[in-house]
1. Quick one: P(r) over Cα pairs in 5 Å bins from 0, in percent came out at 2, 10, 19, 21, 18, 14, 9, 5, 2, 0 when computed from one of 1, 2, 3, so which one is it?
2. Relative contact order in percent (Cα under 8 Å, 6 or more apart) computed as 30: which structure among 1, 2, 3?
3. As an exercise: helix-only ellipticity at 222 nm (-39500 (n - 2.57) for each DSSP H run of 4 or more, over all residues; to 500), calculated from one structure in 1, 2, 3, equals -5000. Which structure is it?
Structure 1
Amino acid sequence: MKNKKMDTLKDRYFIRLGKQTDVHELPLTSKRILLRILVQFLVGDYHSLQIFREDYMDKKVFNKERKNGVLVRGEGTSMRSKITNKGHYDDFVTQFREGLYDPEKSGIYIGESLNISPLDSEQFEDSIELLTLVNEGSL
């Protein structure tokens, strides 16, 4: 039986997608899901795309406060909480580290507001055609 290596935060990405009025945040996405989203972005399904590595988002950011007239380092939060204003993503990351949570199951990403499934044959052919045009410089 093959021993599967467990992903770490440096192997995962935090993605924010914009679609007219909706913004979808997808924590802990793998490279495979990232490529699917990138193709969907190039095709025009989404208007904006932000990609962060999860290990970067896990870094602490400290607020400065004044105590007795002296500027000192205050309470720290993760970069993830600062950017998204949602603390529950930090809970997902903690569960991921412990092996209790992974939003990707059998090649399908199951998020809070958006699910990403494998490309069907038509989407796959369209993406290959798009990538060929980009490679040739026609696009």
Structure 2
Amino acid sequence: MKRETQFVQSHRPYAVNLASFRTIDPNDGNGITADPERWTWARIDAAWFRRRDGVTVACIGHLRDLQRPAPADATEFLARHDDGRHGGDCRSRWDGQRFWSAIQDPGQQAADLALLKPMLDAYPAIPEGFDGWWTFH
């Protein structure tokens, strides 16, 4: 991914929360010691805008990638994440009238909606606490 200086909807940009970066050893929990040279899942929270049936929607979720060796930080993860075919994993979405969420936790749904409503109202501004815009172009 690369960071762009301006928002271009057709580039399918993502804003990311750099502080949310985390890695997960796929073998965690089975007694194998984490080895930075093995494949490691890396994730970062992300927010983005998309168009659905002509309507702009605000989405929150995360970007993930399987990388080897494990990235040291969010910037390295993003620089090495080069396959945008699947896009972000959407957790919640707001289109100005309807809210959809893949999670069942009412507290998390409320937190997501509290971020998505002002995000959509301020389109195409980067949401507070996020860094953007990152694209696969």
Structure 3
Amino acid sequence: MSLADRMPLARRSFVAAVMGALALAGIAALEAPKFFPGLFARRYPPTPFDDLFALLPDRENAVRLGAVLTGARPPIDKQKLAAQLRRKIGGRSLARAIAGDLAQNRLIEAQGWLLPDTLAQLCTLAATAESA
């Protein structure tokens, strides 16, 4: 009697079980961000402007855009800009605030791009808060 005859688990069953476990692990890895969205999100140091930064879908790109917008301009008063943004947004979503800017034709030109005023100010605040 050989060793293979005494094995209770067949090779095909073992391979099928391993493949099934790998498939379940893959599905769980793909679905985890839906159920635990904060688990894989980038963490930032706390600032007094986090209520405004939470409106941004991509804070890193907002910082990059804000750095371009500030360029060689004089430093801004972050507290004053944040208060102005809070009044302008007023508890609405960023999309609604931007829609209001577009409806009232409040646009800023930056390197050939036209940006809504609220978005430009929010990106500027993100860049200045990041650099501090």
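What follows draws every value from the coordinates through simple rules; no lab data is involved. A quick note: this is a predicted structure, and the numbers were derived from the prediction, not measured.
1. Values: 1: 2, 8, 16, 18, 16, 13, 10, 7, 4, 2, 2, 1, 0, 0; 2: 2, 10, 19, 21, 18, 14, 9, 5, 2, 0; 3: 2, 8, 15, 15, 13, 8, 6, 5, 4, 4, 4, 4, 3, 3, 3, 2, 1, 0.
Here the read-out was taken from 2.
2. Numbers: 1: 20; 2: 34; 3: 30.
Here the read-out was taken from 3.
3. Values: 1: -10500; 2: -5000; 3: -19000.
The read-out was computed on structure 2.
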